[in-house]
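Read-outs throughout are calculated quantities, based only on the coordinates presented, and are distinct from any laboratory measurement. This one's a predicted model, so the numbers in the text were calculated from it and none came from an experiment. Cβ atoms are built from the backbone, for glycine too; each structure is taken alone.
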Structure P
Amino acid sequence: MTTAALGTLGCKVNQCETAYLGERLRGAGYRIVPFSRRADIYCLNTCAVTARAATESRQLIRRALRQNPGARVVATGCYAQVAPAEIACIPGVSLILGSSEKLALLEYLADPVSAAAPTIRAGDPWATGVPQPLVLSAFAGRTRAFLKIQDGCDARCSYCIVPQARGRSRSIPAAPVLDQVERFLAGGFQEIVLAGIHLGQWGHDLEPARDLISLIADIFERYPPPRLRLSSLEPGEITGELLDRMASEPRLCPHLHVPLQSGDAAILGRMNRTYHPLFYRDLVCDAVTRVPGLAVGADVLVGFPGETEACFFNTYRLLESLPLAYLHVFPFSPRPGTPAAVMKGRVPLPVIRTRSALLRQLDRAKRLAFMRRFVGTVRPVLLEGRSTADGGRLGFSDNYIPVLATSGDIGENRLILARFEKIEGTRVLATPLAGD
């Protein structure tokens, strides 16, 4: 039996697509093996969101070739879309598929291999129509199932290559989304995560137009999951209606990931972000007031061209003042093909590293303060398939706190109530309550 290994970099949408490719390959008779194993075929779903992601994509390709120099190596995804010629320079790559072509992997594998040069299939993603629904019966190795409902982005942030990689914002219609929710529930998943490149734009391109809150209402009316979580949403897409639904629906996880990128108005303007830091401040404060126990996480991009020390500390002070649960800190790296890559005012790398370290220190303090709030309380926890040597099991609370359940005969993929006892490192130790 031909063996295939799958590797993934990047976002939750990439993970959804890789899961789909794995299921298609398995259904066609391939045996899926871990990426660390020798395989006949390696399929690498690449990322291009930063220059570092592109480097990691090339490293993953070379790792596959080292593991089996005779393997058929396929590069797919965003980096394959925006820079196929760079991948083609790596000796041994046989097939390069862009964002619109990747889901047809099986068909391309049927084509003969060229000994002279890799085959490149990377069309114009802006010419692509409605995204193909990813029909999945499982989500291998996970207790949370990611469900892609949207692709592409119209925002054109000046640092971002994603519109060139994935095209315009396009929505998967509600009917196939609901069908996939039903399949995941039939497969025993306790949590479903709605994912998209620009999730909050779901439905705007449909006829008639829809919005995300209406899809959430449809899901809870038709196939209500034990837990439904939202991936990242832009600040302007978090409405009062969404917050009210989150506050009144216990199965909709009280967790929002809301990119900030910068807390300085001038830098946000250079980034082509369409909100003011004060709007972001008011949004976060309003959200945590309206939704009990809400976790709000933020992305922040450090060292964008033109970021002076004053600009940086505007960002730092804003983040320090906000009731955030965590930060994701990204040092700026110029991505060829974006306006930011040629902007003046480049920040020296040592300065970026120093500023990033300060924000990561703030992130640790925010995480600790957020966890402390819930010590002594009881919260729902989804237990995952990993256990510790002493029999404890790891999981996440509804508001995204990492938990170690420390006692009781508890299995994986179980939704329990647990009392938070104390903090240990980066997680909370919790005791499952009897009768869960």
Structure Q
Amino acid sequence: MSDIRVRFAPSPTGVLHLGGARTALFNWLWARHNGGKFLLRIEDTDRQRSTAASTRAITDALAWLGMDWDEDPVFQSQRLSAHKAALDTLIEQQRVYKCYCTPEDRAAMREQAIKAGRTTQYDGRCDGKPDDPDKPFVWRFRMPTSGETVFDDLVMGRIVTANEELEDLVIARSDGSPLYNFAVVVDDAAMGITQVIRGKDHLTNTPKQIRIYEGLGLKVPAFGHLPLILGLSKRLRSAGIESYREQGYLPEAVNNYIVRLGWSHGDQEIFSPEALVAAFDLGDVNRSEGTLNLEKMTWTNHQHIQACDSTRLARLTAPFLEALGIAVDPGDPKLTGAIASRRTKSKTLRELADGICFYFLQDAAVPLDEKAVAKHLTDDAKAHLEALASALEGLEPWSEDSVSDAIKAFCTQRSIKLKHVAQPCRVALTGSETGPGLFEMMAVLGRDATITRLRRAAQEQ
């Protein structure tokens, strides 16, 4: 068992979106590839915006994606005593000081700095001031003023930051409650995190956090910053993983697609979950950003639908049929046959359910498309359908091959081509011009439903 311990630390202020899911996935894959631990921390110290519903949405999405965590989730709001104890340590070591500057003071300071052509970072003016018990304050961490903070990023390579660019950071409020950069250091250390793998938008936080680790005398973990995902519109940024589930994407397809937005393994595009764990390596993560392409995501989903075990695919499709008002047992052989007849043309589970729902409707309730009826159910076609229904009544056995032979013999007997009955039959059976292969479809429908629907269409006015 590896000593690798990584974490995903979402704020429960909304749903889990694609970007967050990818960060979680990279951590989960790294842990599973190395036999390490994947941990979950809920950063819920923002009491006004954090909700239990968001926490459930995030954990449910992770579970659906198959990203199981190895220990009980840590809730940051329950660790305030640890944060205050760490702050007390920094106070005792004189690594922090009280800052009394008001927002107005800071605004004036920035304005003066801009006019003078200086950096707008905080200038440390409160460092060394005597205590003033009547004024509100925050705690600032003293950053070094010379030298460099250097670390070797697992993805981006060596990162060098001049310490003069690091302003004295506000790490806690006067009551000891922590701000992000302080809390994340204390919590990651307590959880024994060995590698912090997160988005590149956190890259500027890392030098500050390294200095806090050192100030607390804690071991600094390794850091890896992932490229961002481009092409996320406001709508897509707010769309949670649940929305992709509702559209009929498979969890392994979502994982397969988002992992390729920043990682590659040769030219391979499609990975089973097991293959993904076996192949994943942080050393193969790209430094450049990936661009979201929903068409490629749908194509990936289509590939996984084709590879999905038929029993599982039936179980996954049944709820989408139920949403259409069709209750069917996932173990029903008719469902398995219906799926087999349509899966190659279905990109999502919703599309698959839409494409096979006609199998399960009452024969008289199959809606007939007016344009398809007008185009294909001519008087001659209706006569053919009526005669075909009679020809099929005694067919034994009822199978795809026997139906094919019987219809071809029927066409030969009447001196017509298959096309003269194929599309009229399709309209009669499905209500539209599209559908699975004719003989396969009839085999799945069964003799009674096929004959009933043919005769109904033959009598269409």
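Highest-scoring entry among P, Q, by FRET efficiency 1/(1 + (r/R0)^6) of positions 288 and 392 (r between Cβ atoms, R0 = 25 Å, to 0.05), is P. Ranked on FRET efficiency 1/(1 + (r/R0)^6) of positions 88 and 176 (r between Cβ atoms, R0 = 30 Å, to 0.05), which label among P, Q comes first with the largest value? Structure Q comes out on top.
Looking across P, Q, the calculation of helix-only ellipticity at 222 nm (-39500 (n - 2.57) for each DSSP H run of 4 or more, over all residues; to 500) that yields -10000 traces back to P.
Please state which of the structures P, Q yields 24, 57, 19, 0 when P(r) over Cα pairs in 20 Å bins from 0, in percent is computed from it. Traced to structure P.
Look at distance in nm of label points 7 Å out along Cα→Cβ at positions 48 and 136 for each of P, Q: the largest one is in P. Taking distance in nm of label points 7 Å out along Cα→Cβ at positions 16 and 200 as the criterion, the largest value within structures P, Q is that of Q.
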